[in-house]
Every structure is written in C-alpha cells, then in structure tokens.
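Okay, got some structures for you below.
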Structure 1
Amino acid sequence: MNNNEKMLASDALGSRLFVIGGMLLIVAGMIFGDLYAVFILHPNVDRISAALAGAASAISSHDVDTVWRNFAQLGGYLENAGTKKDTHVHIIQVGYLALLLAFLQSRVRLNDRLKVVLARLFLAMAVVLPVSIFLIHYVGLVYSPLESIGWASISADLSGLILAFIVLIQLWGLMGSARSRPEAAPFSPSLGEIGWLLLKGGAVLVLLGFLFGAWYAGVQMQTHEARELVTLKEIIGQAHGADQAATDQSLLAYGRLQGERAVSIAAHAHMVEFGILAMMTSLIQPFVYLSLAWRRRMAVLLLTGGALLPVAVYAEIWFGLLAGGVADIAGLLVIIALTGMLAGVLRHTGALDSQGSQA
C-alpha cells in the first residue's frame, strides 16, 4: 500500500464513510439542482411575474383585497424558490465538508469507535438538514409550538447545530493530535497526474469566478441598482393611471432586470463552486479505483461541465432557454463525472476490504 492507502485503511470505516457519504451528497445536490432548474425554476418565475402583475393591476383599480392576495402569493412563491435553492446549496456544501473531514481522520486524536459514531451522525444530520429546509415551505407553522418558526425550521436548526458540534469535536481531536505529535508532518496526498489536473483546473475556475464577481460588483451591480430604482418609480407612477400597457411594459422590464441580476450572481457562484469541487475531488483521486484513461475522462468531463455551465447560465440574458438547456447539459456532465469517481471509490474500498479479509 502507498501512504494514501495506509491512511484510508488505518481509519477505514470513519474515513470511508466521510468519503463515500460526501460524494453521494454532492451528486445528490447536483441532481437536485438540475431537476430544480428544469422543472421548477422557470414555472416559478412565471408565477412570480403573474402575481406582481396582478398586484399592479389591482392597485390601479384600488382593489385592496386583490393587492394583498397577490402579495401573499408572491411571498409564497419567493419562499418556495428560496428553500429549493437553499436545499441544493446545503447538500453540496455539507458534502464538501464531509470530504474535508475524511482527510483529517488520520490526524484526529479520537477513539476509532467514536470516529465511526461521529461519521454516521454527521451523515445522518447531513440528510436531515436539507430535507428539513426543503419542507419549510410545505410544513409552515402547522402544530408548531412557536409563533413564527415551524417544525421544519426547528429540525433544520437542530441538525445544523449537531453538525457544528461534530465539527468542533473533530477540531478538538485535531488540536490534540498537534499537541501530542508536534514533530509529525501534515498529511500530504500524492495527487498524481489526474489529481494535479483537477487541482490546477479548479484553481483557474475559482480565480475566474472571483474576477467575474469583482467585475460584477464594481461595474454591473451599480447599473442594475440604478435601473431597478427607475423601473420601480415607473411602476408606482403608472399604478394609478389608466395605461395598463405601459404598466405591463414596466413590469416586464423589472422582471428582465431581476433575471439579469440572478444569472450574473449564479454564474459567479457556480464558477467558484465548481472550482472548489474540482480541487476537492483532486484529493480523492488516489482512492478512485479506475484506469488512468477513465480517471482522465472523468476529470475532463468535470472541468468541461464546470467551465461551460456558468458561461451558459450568464448567456441566458441573451439566448434564454437555449442557453438554459446548455447549462443543464453541462450540469449533467458534472454529475456523470462525479458518479464515475464515486464508482471508483466504491471499488477501491471493496479492494481494501478484500485485502483485509485475506490477511
């Protein structure tokens, strides 16, 4: 065995639980994000636009009840979209954290049995947290003991607190290892050709994401804010008039502006996210039990999809659903790459189990 295999074998169950669980979480988060983009995002945007248009029309006719009803629907649609996005983000981010903890297990000075218990509890809460966030919109305040917080929110907060507590225990064990073995060198995985490819490609994506974010914050965001203020003033000024066509045009402009802002932020976030994902998966390459050619294919698929998706998302400003379809295909490429790597990790752990039983 090389040093990486010894590391994984020495903390076999705890490390492997974190590696496999983290990969499964990331794949699940990517699949959920693709399904949300295809089946939920665009219909929800149409509902939000319709509710806003209905409220504006009711204002011009002084129909207070209809105004409040439309704004209540608008709040529900926004909560629906927000909880879905939060679910997608939390699944992936907790997966990243699981992968990071996997590579710290050899340096965490805790009992092996406690490590396994913490790994299982972590993965259980990693499932409970996003599921609870997903259910916030549907459960609401039904039978809640609190006035403004429902059971789903309570469950999400509690699972998040347990995850934080587990991370604190891991950090405490890591500090104990540093105090007891100050002369030991930190774990440094042998990434190999594919690992370095993913690490470098991920670093480039992160850098490009930061540069795009800086450009948007310094240039585009101020333009968007100025356009938003002008458009809202037009909507308010036209709400008491009889020109419904002008009001509809202003609402259309406001929706287009919000779309531009959303895709700009999404392009920035996804570029950085896929860069981090590539860098994280570079660490697991020694545990991907596939041929060099197949590992190279998975790495190229991941980097290609990770670079193409944010560009396609940003291009939705001009090309609409066509660019959205390209973004969905790019996301599918990333999912295929992650699934292939996960299959290689499962084969690797099976080989280790086989070697242990033979010994």
Structure 2
Amino acid sequence: MSQALETLWYTHSPVPTGLGIAVQSGRLAEAFAPYGTTIQSLRESSEREVREAHYDHHLPNSVRHGGNIPAIWAYSSGVPTHLLGLSWSDEVQLILTTVDSGVKTTRDLKNRRFGLPKWANVQIDFTRAQALRGLENALLLEGLSVADVELVDYPYGGTYSDERKHHVYGSEVSLDVGVIRKRNNELIGLLRGDIDAIFLKGAHAAQLANEFGLHVVVDTGSHPDPLIRCNNGTPRALTVDSHLFDNHFDACTRIVDVVLRTEQWAWANPEETRRYLARELNTSEYWVAAAYGEDAHRRLRTTLDRRSIDALQDFTDFLYRWDFIPRHFNVNDWVDFSVLEKVIGATSRLAV
C-alpha cells in the first residue's frame, strides 16, 4: 500500500454479503495483518456518531457492504464515495396480511389500509423506502398504484443507531412479543386489525409470517423481472469513501480481493456458509434457506454487471421520485470499475 493505513473501518448490514463472512471468518483481518492495519467495526462502536456512519458513510477510511438505500442517499447528499461492486442475493419480499382480513390477492389491497414505518430522527428512512418500494412493485403487477391504497404511518422515535439489538428491520430478530411491540409498530397494528397489510423482507419476514400465521399476499422477491425484485437489498452495494480510495487504493483492491475469494469459498462450502449466514442474521439455518434459498451460498457474487447497475439506477429513480434522496444522479457516474478490474486481472494472471 502506498501509504500506511492505521485503521480500516468496516460495516456490513446483517444480511448475506461476502464482506460479512470475510469478517466472521477472520479473512479480512488476516488480509490486513501484514500491514499493521487495525480492523474496526462501525456498528460495534460505543459512540453513536461512529455507528451512524453505517448509514451516512461520513467516516474516512471506511468500507460498507449492505443495503443500497443508505449508500445511495449518502452519495446523493454529496458524501464522496466510490461504488466498487454490487452483490445480488435474492430474498423474500412479502406483502403480509392476516388470514381473516379478506385480502387474498394484490388486487384486494385496493382501498385498504397499508402500514408504513416513519422514523422521525433518521437521516434516511430506509425502512419506509423499502416498504413503499415493495408495495409499489406489487401493485404495479396488477395495474394499480400506491394512490389506490390508504397509507397509514407508524411513527418511531430515536435513530437506528440508538439500539443495536432486536431490530426487526435488520436481522437481529427476537420473536418475543414484547420486543416486537417495541420495534415493529405496524406489525402490531396488523395483528390488532387496525390496518390490512404490511411489508417485510428477508429471514425475519419468513420467520414472523410463520410465527403469527400471516397470509402472504405476494412475494415480489421471487418475481422473474429483476426490476420488480430490486429493492434495498437487491442489489447490495460495496462502497468505500473517497479518502480511502484516493490515498489507499491498494487497500481497496485488497478488500475486493478478500470479498471475491470469500465468495468463491462459499460456493464450495454450502453447509458452513449457511452457518455463517445464520449467525449473521441471528436466526437458524432453516430460515436462511427459507428466505434466501437452498442455494444461498451460490448467490454470494459481487460484480458490476449491467443488470445490477441498471436495477440500481431504476431504484435510485424511485428514491428520488418519492423524495427519499435530495439529488438525482446517474449511477454510472458513481460506479468505479478500476478496483474490480485490477483484482480480476491479477487473479486471471495467477491462474495462468
């Protein structure tokens, strides 16, 4: 590396990512050990301002791999970052209702009440954005629009960084009803009959739907059109801040190399990969398979393919149209192919 990098800050959403497994397995730390670089977690910091960097990417010398909404918001807000890769692990994205609501199909949602989270003190309300995206895409398939549904806001105070456990929008899920009452107001509204439907995704969605006997109206995460499946987690963004990119380019290549090698290891080790993912999501291997498929290990693949870039542009357009981000931009201006190309080129030469 051209300059000494004392500390690398990393953060990854509690979802399937190559970076997450690289951290759990020790591969990321091992890759930087020869250079004396300390690896520090943003999400495990005792300082709320540091933890908040998971969402706004403000901390220098940091890498983030996870849901794309915070990354898009940060870039749109002027935070200088580089998009180095996109990983697409399809997951269940469920419109849920109770069995006695009378809502059986998506068309039945017309003129019904749909619960949406609304956080008051966050920079980017990704929970609301992903729920609205899931709803809009589901309605689109039936020729309906969000205007055909009555939206009901469920407010939350504080920030995402105030509590680091039992967050049902991530993967740290407890099925204790007291916790659910604290952390998912719209689910409680659904169970009480105050609203008719909600959106949940990932392992916690499958788990909660089963636990409470909910009816799945539609799973947009299984639709053949990638733009219908495109949401906060599809694709997931691998980004670094510009200070790291400009001053420690070799560190960026090392990060991407570790992520790609970890994914290759995962493809050949499905059972161990499922165990890693279960710990990452704080759930069982059963719910990993239910939410991400029996082939979840094969879905760990970071690229910059045209499908993922086009889907990210479509999603960026959605976020701007609904006023979740302050500035519209061309995703191609954010993408940087140089790191991935260097890593793949070096790997190809070694294979010869």
Structure 3
Amino acid sequence: MSSTTYKKIVAKQFAQDFKSAIAFVELPIPEPAPNQIVIRNKFAGINAGFDTLICRGETPYLNLTPPFDLGVEAVGEVVVVAGDVTQFQVGDAVATTVRGGGYREYQAIDANLAVKIRAATPEILTLMPTGVSALVALEQVGEMKSQEVVLVTAAAGGTGHIAVQLAKLAGNHVIGTCGSEAKAQLLQQLGCDRVINYRQENLDRVLQQEYPQGVNLVFDCVGKAVFDTCIDNLAVRGRLVVVGFISEYARNPEPVTQPRIYHRLFWQAASVRGFLMPHYGEYMAEARGRLLDLFYADKIKVAVDPTEFKGIESISAAVEYLLSGHNCGKVVVRF
C-alpha cells in the first residue's frame, strides 16, 4: 500500500436526497484487529433506493444517528490479514455485503463476513446481495412454482434481470416490463417470453388481452400506477411481492384516493407481500452459494450497466443515474 490514507462517504445529516446528506472523509488506512482482514475495495454496487431512504432516516428497522457510513456491497482484494486469520491470505479476491462497507476505498472487517470469490469483478456485485434478494423474494416470499405466469417489473434493472432468469430456470412463463428498446433487447436475450416496453404499450391492456386468467406471481420494484395495474391483473391465488418502489424514492409518497386494496384481493384470494432482506437473513448463505454456482456454470447472465463511474467522488452521480431509470443492469463504481 503506497498511500497511508483513504476516503469514504458518510451521511453527515439527514436530507431529502443523497447528495445533500453526504460528506467525504479521509482517514488512515486501518490496521486489522484480531480476526479481521483489511480489504482494498475495487468495485462497489449502487443501491439508490436504499441510499435515498437511509439518508432521509426512513428505514424503520435501522435507528441511525449521523454521521454514519454508507454503501453495502463491494468486491476487492485482501491487503492485510490479522495473525489469527487462517482462511484468507493477502491477494485473495473477496466480496462483502456489510452495511457501511461499500462507499469507501478500504475496509477492515471480521474475516467471517467476507466471501472468497474467483476474481474481484463487478459482475459479483449483481449477485450479492442483489441477486440473493431476487432469489429469496421469489422463493420464500412469492412461493414461486413452475408452469406459472410471472411478471417482473423494472426487469432490466440490477435485481429484475436476475429475477427474470431465476423465474425462467424454475420453468415459468416470464413477462418483463422496461422503458427502452435497449432494455427490451436485453430481456429478450435473457429469455423473457413477453417484453412490455411501457413507453410503447399499455401494461394493463396487454395483461387484460393476453393474460385474461391473470398473473400468478408479480415481482414489483416500481410501485405507483404499475403496482395498481399489477393488483388489478392478479390471478386467483396470485401473489404480489413488493421488492421496492423506485417510482417514489426520489419524491414523497403519492396520496391515493380509491377503494381500499382488499376489494381487489378478496375476490381473487390474492395477496400482497413485502420483502426486505434483513428479515430473511437465514436464507442468505444458501442463496448466495447457489447463485455463485449458477453464475460460474454460465446458467445465469449478469448485466452490468456500461456507464462508467470512477472514484468515490462519482458515487452521487451514480445514485442519481440509477434513480433516473436509465440504467440497463447493475450500476457500479470503480475505485
């Protein structure tokens, strides 16, 4: 290590948007405590929705007081190992999903929290924790079966494009929504049976005409009108899993005046289920291992958005880019 200091991002205050909340801090590169390793991060994954909510203080399961560290998933290289650590050595490629460990150039963490990987490539950031979330949400919350109709919204995003492939591998008919021709082409390459570009087609009309029996499982990352349309088109005993609501991350929740949701759910014996990975932590290790096996066996493809964001100073721009909805795959920052 030629340098003796590194930079990280902290939330210095709560604010309505990420950029207004953050500050850059420069610190000495840490020394490992017992059972720790020091990692030089090479890539970090962007989670703009979570980043925005946590910077507003709107994550009910976390009780944080500024300043606090930001970022989650990262891949990098082990540069220092504590004397009592035996499972890692200097030069190993590792992935981490520790809250506060992503938006920083170096991190010192307990060795048990790192996962050894073949190479520190940005594709891994799509699998952990993004892909893990898709798998657990589909299987544990959505009770995904085979021979069903599965609808994935924001299907070309970091989480969505993994969900599409997992639903296909399970033997389902998969519908994916997106907002551009480039995203539609990606979804076709990933095996989507029906791609709906909502800028060219009306989602509700397509579902009414082509899927009159309804959709069995919805994996929704969007919210607002898309959520309403999906509720209206659930099949008997259909399940809608709320994985996110990116349509409202950059603004206040939209007031809604309409008949209560149970009027739609009751007659279909349908259900809406919320998914939040911290509440399903017991499934994480198995899901992570299975996803890595699928990836290394070339059974799932990983899409990384080609837009380049370099350096810790670019993270604010990366967050805004992801919130804009222009990304095609996972948005990452290279350190």
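Upon calculation of Rg and Dmax of the Cα atoms in Å, for residues 215-302 alone from the atomic coordinates, which of the structures 1, 2, 3 produces 16.2, 49?
Working: 1: 22.5, 70; 2: 15.9, 51; 3: 16.2, 49.
Source structure: 3.
Name the one structure among 1, 2, 3 that helix-only ellipticity at 222 nm (-39500 (n - 2.57) for each DSSP H run of 4 or more, over all residues; to 500) of -7000 was derived from. Write out the running numbers ahead of the final one.
Numbers: 1: -29500; 2: -12500; 3: -7000.
It must be structure 3, since only it matches.
Out of 1, 2, 3, which one gives 0.85 for FRET efficiency 1/(1 + (r/R0)^6) of positions 31 and 295 (r between Cβ atoms, R0 = 30 Å, to 0.05) as computed from the coordinates?
On the way: 1: 0.85; 2: 0.65; 3: 0.35.
Matching structure: 1.
For Rg/Rh (Cα atoms, Kirkwood Rh), for residues 111-230 alone, which structure out of 1, 2, 3 has the highest calculated value?
On the way: 1: 1.14; 2: 0.94; 3: 1.01.
Ranking 1, 2, 3 on Rg/Rh (Cα atoms, Kirkwood Rh), for residues 111-230 alone, first place is 1.
Read the figures in this text as sums done on the coordinates, not as results from a lab. Remember, predicted model here, so these are calculated numbers, not experimental data. Cβ atoms are built from the backbone, for glycine too; each structure is taken alone.
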